[in-house]
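Taken together, the values in this text are just the output of simple stated rules run on the coordinates, not laboratory data. Everything numeric in this text was worked out from a predicted model, so none of it was measured. Cβ atoms are built from the backbone, for glycine too; each structure is taken alone.
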Structure P
Amino acid sequence: MNDSDKIAILIDADNTQLQKLDAIMTEVSTHGRIVVKRAYGNWKKRNLNKWENELKRLGIKAEQQFDYVSGKNATDMALVIDAMDLLSSNAFDSFVIVSSDSDFTPLAIRLHESGANIIGVGVLTTPESFRNACDDFLFLENLTDDEPAEVQETADKPEQKSVRKDTEKKQSTKKPKVPKDVHSLLVKAYDTYQDNDGYADVSAAGSYIKRAKPDFDTRTYGYSKLSTLLEAFPTRYEVIRTSGKNNSTYIAYKCI
């Protein structure tokens, strides 16, 4: 995927978080140019009545879909039909499906088989079948708007500042455990991509892990980059950095 890729983003409003919508659009924009932006739902429903202003602000087209039968979700079918119509136009390189619903697994598989790049966006509890049907899967929990914290109306007392800083420090040091399968993939990537000096390109390793585990994201484990994750395990990996052309930095690692 590159910056010139044309993207269609299809949002299942019943199965995503409105407060994350801005962060989703920002994240997806890093993958290419968003040409089609559509959100699907029955906007007459009370639980979707707050979506209107946000959809207008972000320039997302609202697709109305009535519930023909109680208990049946016609919205999913409308999204699938539109996705196949867009696919047939051959105008898009990538499709983004924003939903935590496993019912979109067959759609992701079909779009993938067509040669399109598929990005899924959902919560951590999204079924594995849907996550693995995508080329890339982004967890909503990892997406933030990076908005500055609200300024406190009253200044903290010295003792309050001390307690707050200690609490924040403890919270910041707590990171989710990196699962064994990630370490196994890092070892496999090292065995595959190591050079004559016995080091493997971190970028190549990251690309490989994404192909093997589409929902892999270092932010899930509290690390901003793969290199910082590797450096957090000095007994497992040795990381080196060397200067390249045009002030670039080559980062590689070795399994110990």
Structure Q
Amino acid sequence: MSEKILAVAAGHEITEEELLGLIQKYPPEQQVYLSDPRAREQVLEQLIAFHLFARMAEEEKIMESEEYKTTLENMRVELASHMAATRTVEGVSVTPEEEKAYYEAHRNQFVKGPQISARHILVDSEELAGKVADEIAGGKSFADAAKEYSTCPSKEQGGDLGYFSRGQMVPEFEKAAFGGELHTLIGPVRTQFGYHLIWVEDKKEGSETPFEKARGQIHQELINQKQRAAYDKKVAELGRKYGVEKRQYH
């Protein structure tokens, strides 16, 4: 069965197989986009342009120029160097025992401290903070009050700060927020930025990521470490073998 020909550019028949081959070189997330017929048409236009310029290069004897030959030689050396470096690190592996040992030695990396979700209102004076607090106590929603009075950019989201952990906010704010009760008006709390009213919406206790869930991350980290070590060792070995001389430059 003959191949489906999508276009002919400078005498070259562009087949559906050639188009699909080019699409497969794109990252997976872009391949999804390229499943759309309009996107495929754009790729086909790229192929057409490629073959037109290739014919132009032939006619203008670009491949006979010194610039082309120098560029080609540089690419040849770069490719060979890259393949040699890849060969140095491609045999690296990690054992289950090493993964477990890393987890135990870096356990703190897999512990997530307590988090809270809160809203806040920031104003310039204690008097205004008290006025806003009275309005909220009288039935005004915290989010509406934030939109009306707060000077923080979070006012656009009704003062919503999302979830945060200890160490992410200034000490006075953090102490009041983490020590406050859920769905209870807290403040005014004075910080270097002004006076805050705080409304804690949710609290999450600290948690630890179990080994099996962290294993993939640990495996990749250990592979990266071993590859860097193998690469550095090989560079030092080759330097002794072939010689390296560093000179000062300005």
Structure R
Amino acid sequence: MKKPGIFYGIGEAINNLFGYGRIIGTGLNSGAAIKEERALDAVLAGYPRNHNYRLRGGAVVPSYRLFCRERLVTSLFQPKMESFLDIGCCRGYYVLKAAEGEHCRLAAGIDVFEPFVSISKQVRKCLAVENANFHLAAIDEVAESLKEFGGPFQTVMTIGTYHYLFWGSSRSENAFYDHRRILSILSDLCTERLIFSGRLELERLPEEIADKARGHEKADTYNTADFLKVASEFFDVKEAGFLGTYPLYLMEKK
């Protein structure tokens, strides 16, 4: 039996953005539920804006920017995806989307920024999505205790987070400085597929990361060509379009 939907339909998302289209699923109608949704809405918007969404009547409504990205990303999900891990899950939208799949036993998200994990857990509880989990963890921590996190996962995704894995960030000093190390871990985490998009050129890094990268001994290795060369050791890599101006890759595990 197909799980009750928690997402507005495509037409509703386009026409209403943050509006009030037809609700898919049973919905939540009590005053307490509406109040809880409004409280969550207050912390579901902000940076990064391409992850913004709201809750309406027990349904998830993506911003137009997120909706446009979602169509590209979810087109790469397997039709019968059984498990999913989002690395750098932010507020958990793609995890919730994956969890809605009829065959999905577990959709998990990890992030190193505790507020993102906390709000994702609150949304999961509000929507009663039992097959979604969120963890404050880095990829090497998951790899070291893979079964405890529910892995390995059929599909792993990392979008917009690779430069943080490589160089670290103000939110986490954990950095690998090595394509092969990162891609080896990503390969261990998945059984079939990696969905990937990220900033792979030094000149396109956020200023905070660029300052750290300049002059580093690994700076010369941080480019698309070197990344793809190493990725091909672990995956069959196919171009799948762009998310904004950044390439989107579908990587099938070898």
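Volume of the Cα convex hull per residue in Å³ computed as 193: which structure among P, Q, R?
On the way: P: 193; Q: 347; R: 121.
Value 193 for volume of the Cα convex hull per residue in Å³ corresponds to P out of P, Q, R.
Between structures P, Q, R, where is distance in nm of label points 7 Å out along Cα→Cβ at positions 221 and 237 highest? Write out the running numbers ahead of the final one.
Working: P: 0.7; Q: 2.7; R: 1.4.
Result for distance in nm of label points 7 Å out along Cα→Cβ at positions 221 and 237 over P, Q, R: largest is Q.
Who wins on distance in nm of label points 7 Å out along Cα→Cβ at positions 61 and 101 among P, Q, R, i.e. which is largest?
Structure Q gives the largest value of distance in nm of label points 7 Å out along Cα→Cβ at positions 61 and 101 among P, Q, R.
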